[in-house]
Structure 1
Amino acid sequence: MSTVPAPLQQALLLTEQMLDAAGVADWDLVASLDSTRQPLLAAARRPDPEWQEWLTALHQRNQQVLMLAASAREQVEQELGSHRYNHRALNTYIASSG
């Protein structure tokens, strides 16, 4: 990859760490790393064709983090729905056996 400013290199490193943390569902760490990453991204906002490769890599990894987060959210929603169903079934059973 071509030479890019240190903030953009650091942002890519943080994005890779976010992806690793998302892979093990450590969402607190993902949020913390993103907070650190945001000022770095803001500092590197200058159009430069030489940075395209770095920006593409950063974007791809960020998309992976977002996909893992969406998957985790869907799983939590499914588990919550299952819990509510089980709770209603238990209440119905208790009411009918009482």
Structure 2
Amino acid sequence: MYILLLFLILLALNFLDILITLRTFRKRGYKIEGNPILRDLLRDNVDSFILFKLFDIAIFCILIFWIWMKNEVFSFVLLILCIILYSYIDYKNLQAQSMFE
């Protein structure tokens, strides 16, 4: 059950990342994105960026689920590490966004 809760937290952080990135993109343009692949997607088409992020989330969830079936402890640790990482990414994105307001 706790794995599902961690999944939901990670999904929320991923969607928050999408929202913050899109909001910053609308204010500052695509050059603000630090990831070169996502920067190109934002430059070319915002829908491509959103689809890429959703595909990324789906693949990650499938991978974590597969790992969970094999080793529950490892999937727990991996989810915790990803939550920490995405929390930091969202925090830095919020900081960058507030710099430009």
(message) Computing percent of Cα pairs over 18 Å apart for each of 1, 2, which one ends up highest?
(response) 1
(request) Work out the source of 0.7 here, i.e. which of 1, 2 gives that when distance in nm of label points 7 Å out along Cα→Cβ at positions 37 and 61 is computed. (result) 1
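Match the computed value 2.8 of distance in nm of label points 7 Å out along Cα→Cβ at positions 45 and 85 to one of the structures 1, 2, and report its label. Mind dumping the intermediate values first?
Values: 1: 4.5; 2: 2.8.
Corresponding structure: 2.
Assuming 44 is relative contact order in percent (Cα under 8 Å, 6 or more apart) as calculated from a single structure, say which of 1, 2 it is.
On the way: 1: 35; 2: 44.
Going label by label, the one that fits is 2.
Just so you know, all these numbers are worked out from the coordinates, no wet-lab data involved. Only a predicted model underlies this, so the values are computations on that prediction, with no experimental measurement involved. Cβ atoms are built from the backbone, for glycine too; each structure is taken alone.
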